[in-house]
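Right after this note come the structures.
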Structure I
Amino acid sequence: MKKMIFVLALILLFTAGFFSWFAPAAWLSKPDQNAQSMKFTVPEGATAGEVGQALQQRGVIASAWGYGLYIKMDATAQRPKAGDYQVKTGMSYRSLARLFALGPERNEIGVKIIEGWNLSDEEGALAKLGVAGKDFRALTGNYKARQPYASSLKNDYLFLSELPEGASLEGFLFPDTYRVWQDQLPESLVRKQLTQFSKVYDEISPELKKQGKGLDDVIILASIVEREATDLADKKMIAGIYLNRIKRGMLLQSDATVNYVTGAGRARPTLDDLAVDSPFNTYKYKGLPPAPICNPGKDSIMAALDPTPSDYLYYLHDADGKSYYAKTLDEHIKNRYKAYGE
C-alpha cells in the first residue's frame, strides 16, 4: 500500500512538474516588451513538426518537442500554411500554431503597367517592390539575351503557341493596372497580364485569320507604333505608313527600334546610335525587327491590324506632338523645317 502511494505521489509530482513547465510555454508565455520581431518563413509543404524544429533553431521557442506535443492537442494547428510571418521570441505554442494555421497576412497592391513599357521597364518597377530581376526574367525571357519565356506558361495561354521558337513575352504582357498579392509576385502579375492579352487575342483572332497575318508580326508593328505615335488616328496613319514602306522595300527608319537597342530613349538618335549593328536597327535592316520592342496597348494593336490607307511614306512630330505626314522626301524635308526650323 505504501509503495502504491509512493508511486502515485511520484506520478503526481511528475505531472505537476511537467505542467508547470509545459503549460506556460503552451498557453501563457508572452514575448518580452522589448522583444524584436523577426521574419520566419514556413516553406511550402512543411509539416508542423518541421516548423517546430525551425522555431527552436531560430530561438523562438525552447523546445520543438514541447511544440510538437501541443500540436497533437490542437487539431486546427496541424496544417501550417506556407508563407512569411513576423514572430517574436517567447510567443506561446498556441499563439504560434494559430498564427501558422490562419496563414500569413497578405498585402494586396495595385501595380500599374504603362502602355509602351518594355520588359526592362516592368522589371525596374517590380524591383521597387522587392522582386528579383532574375525571377522576373525566368518567366518572361529576354529576346536580346536569347532567353525564351518559361515553358510552363505555354499550355495555359493558347496564343503563345503562335509565337516563334525562342520568343520572350515582350509585346504580350498587356499593360493595365492590376491588383495582386505582393507575396505572389512576379508570377501572379505576369499571368494576369497574359490573361488580359488572351482576351484581346480572342477579339482580334478572326481578323488575323481573315487577313492571313501572324500574331507576332502584328504585335511587332503595334509595339513600334506604340512608341512612335500619339493618339489613335496617328497610330492608324503611322501603321499604314510603315506598311507602305515595307511594300516598297524601304527601310522603316524607326527611332524607337534604335532606342530599344541602345536604351538611350532619345527623341532623335545620334549618328552613333544609328550606326549600331543590330537587327532591331531599322535604319540598317529592312522590314520589321525580329521581335516586339515594347508592350503595346489595345489602340496600337488595332491600328496595326486596321491601318489607315494612304500614299504617305514619311512622318514626324514636332515638340508639341503635332503630326506631319509626307508622300515624298522633298515634302518630308519641308515638314522638318516646319517642325524643327531646320
Structure II
Amino acid sequence: MSDTQTNEQLQADDVAAIDELRASYDQLRSELGKIIVGQEAVIEQIAICLFARGHSLIMGVPGLAKTLLVSRLAETMSLQFSRIQFTPDLMPMDIIGTEILQDDGSGRRQFEFAKGPVFSNIVLADEINRAPSKTQAAMLEAMQEHRVTVAGHTFELDQPFFVLATQNPIEQEGTYPLPEAQLDRFMFMIGVDYPSRDEEVMIARTTTGAALPALEHILDGERVIRYQDLVRRVPVPDHIYHFAVDLVRRTRPEAEDSPDWITPYVGWGAGPRAVQYLILGARARAALQGSYMVRQEDIVAVAEPVLRHRVIKTFTAESEGITCRSIIARLVEELSKEG
C-alpha cells in the first residue's frame, strides 16, 4: 500500500450521511446569508469547529457582527444559546452556577444547584480577556472537561457543547490576556476582518431598515452529534498525516527539520495538539465540502486558524512587522512545493 492510501474506508451509510451534511451546510449558509453579509470564511471555520467538537476564539474589532453571527447560528440549529459578557468583576460562580438555599415545600430548607449560563449548547464568551484568571480558568475547564464541579458534586454539560470566545485586539487596557497554555485549548483562532466596500454598502442597506428576518431551523442537537461522529470517520490518507506532522514540526525553531529562517522569527512552535486539530479540522472541512476523503487542500485551509495562536513570535518578528499569518503561509507554501 502506498503512502497515499488509507486503511480507513467509508461505509455506504456514511457516504449518504456526508451528502446529507453537505446539503445541510449549504442550507445553513443560505439562512445565515439572509442576515450576515460576507464572512463566508468565518462561517465555514465556525462550522468546522462545531462539527469537529472544538472551540473557537474569534478575534476582531467591535462592530463586525461577531455576536450576531453566533446567536443566529444557534437559531438555525435549534440549539440553546447563552451569552456571557466577561467583565473584571465576573466570578466563576457567575458562569458555572452556584448552590442556593431553597424551601422544599415542607418547611425544611436544602441546597439546590442553580445552573449558570455555561449550561447551554452554544456559549458565547464575549471579551473573555476582560475577566480575571480564576474566571477564565473556570470557563476553560468546562470547555475541556464538558462538566463542572460545585461543592463536591459533578454536573455534566449539555451536548453538543460549543464555546466561541471573542477578544478585542485593539483595546488591551484593563484586560487579562489568556496564557499560551489556555489559548492552546481553542481549536481555532478565527480572524474577522473588515468587509469589502461592496459588502459594507450591503450592510448599510440591509441593517438600517425593517427588522431582521427570522431564520429557519436547519439542524437540531441530535443531528449535530450524529454529524460530529461522522466527521471522525472520514478517511485520511497516510500522506496527509505526514503532511500535517511535518507542517507542525517546522514551526519549532529547535527542530532539525525546521527551515533556517524560522529561528529569528519564532520563539516557540506548536505542540502535538496542533497536529490533532489539523487532522480533525481537515476531516470536518472535507465532509462539509462533500468529499469522502481528506485532501491536502483541507489541511492547507485549516492551517492558519489552527496555528496562528500556537506560533509564538520573537521580538525580531514584531519589530520587522512579521505576522503569524505570513509565517504560516510561507511554511505551507514551502512544504506544498516539496510534496
- Note on the structure: Note: FRET efficiency 1/(1 + (r/R0)^6) of positions 155 and 243 (r between Cβ atoms, R0 = 30 Å, to 0.05) at 0.15, derived from one of structures I, II, originates from structure II
- When I, II are compared on mean count of other Cβ atoms within 10 Å over residues 43-50, the highest value belongs to II
- Query: For relative contact order in percent (Cα under 8 Å, 6 or more apart), which of I, II scores largest?
  - Reply: II
- Message: Taking FRET efficiency 1/(1 + (r/R0)^6) of positions 235 and 307 (r between Cβ atoms, R0 = 25 Å, to 0.05) as the criterion, which structure among I, II has the greatest value?
- Response: I
- Item | Among I, II, which structure scores highest (criterion: distance in nm of label points 7 Å out along Cα→Cβ at positions 35 and 267) | I
- Message: Matching task: 21.7 is the computed value of mean projected area of the Cα convex hull in nm². Pick the structure from I, II.
- Response: II
- Computing distance in nm of label points 7 Å out along Cα→Cβ at positions 99 and 163 gives 2.4 for which of I, II? II
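Bear in mind these aren't lab numbers, they're just calculated from the coordinates by the rules spelled out. Everything numeric in this text was worked out from a predicted model, so none of it was measured. Cβ atoms are built from the backbone, for glycine too; each structure is taken alone.
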